Structure I
Amino acid sequence: MTHRSTWKRFERQVAKDQGVRRTPLSGSASGHTAADTLHKRIFSECKYRKQWQVWSLFEQVRTAASREGKIPCLYLKTKGKYGYLMCFHYEDFQRIVEEYDAKVQPINEDDSQ
């Protein structure tokens, strides 16, 4: 079992990274929000576990991306569900936003001529 101070520390780190504070008490019991941080537009739910299957999968993507000098991003889609999830490392967030803003076009073999 994870000690309370461990997952609280993680929530504080996420809140700090967002530029806000951690929600006091236990989410909705605080009277502020049910989210783990007090961000005005982002509903953050922080989960701290010993192991995640998606983390192992992401590590495989990171290794392959590193060989090509690219930013690793794992996309997860559930059959029959609308949309998909993007999974990337926090440290790559700024670079991903910059690439999105630049509207980088996909590699097209016809462009190499």
Structure II
Amino acid sequence: MSDLTCLDANVLVYAYFEGARHHAPSRALLERGRASDAGYCVTSQTLAEFYAVVTNPRRVSVAKEPAVALQAIGELLALPGLVVLPTPSDVVRTWVPRAWDGEPRQ
């Protein structure tokens, strides 16, 4: 796989809301994702953050209904030049190896 450019949730949110201060460059970036060789990636966490922001009336001027936000995520996933990176099953243990002993904390 060639080099990938990972998109942040803020870029997705700015591209989604026309009134956002960085809408134009963010939208242009996503439009490039229509090309199969764009080389963009996101993580499932990025998509979850996008959903959390766009559906929260405290975070955006006009919150979207959950179904509308899910449709927007579907449109992102349909971009030929964007892939979702897999999340390794041991990701938390990898982040905090010294604190992890395999037993749940109470």
Structure III
Amino acid sequence: MLFGGQVEAGESGEDALRREMAEELGHKVGRCDWYHEAAYVLPRAERRIVLRRYFAVPVTEKDVAAMSLREGAAMRLFSLAEMLALPRISPWDLAVIVMHARASRLFAL
């Protein structure tokens, strides 16, 4: 599951995640682990720098069944293969999804 939101003034990334999941899906986040963070310079005329933070939040099938879409057009779960085929997924989000899916092979000690 992947979705985004803005960090409000005085709010941490984790606080924003908790607020966004409650607002958008009616889900109260339990455990929340920082996963990845990167700054990107978007290829636009204004050369805007965007900081993106990613957190891993374990959810169960029961959690997903209890979620209800409160914002946005739709809610759906995707396999990695389905995500790779999506035409509008951002490359930075896709890179983090692939990194997470392959973490045991990429970061084996």
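Where a number appears in this text, it was derived from the coordinates with a stated rule and is not lab data. Quantities reported herein were computed from a predicted structural model and do not represent experimental measurements. Cβ atoms are built from the backbone, for glycine too; each structure is taken alone.
Things to note:
- With respect to relative contact order in percent (Cα under 8 Å, 6 or more apart), the largest value across structures I, II, III is given by II.
- Which entry (I, II, III) yields the derived value 10.2 for mean count of other Cβ atoms within 10 Å over residues 6-13: III
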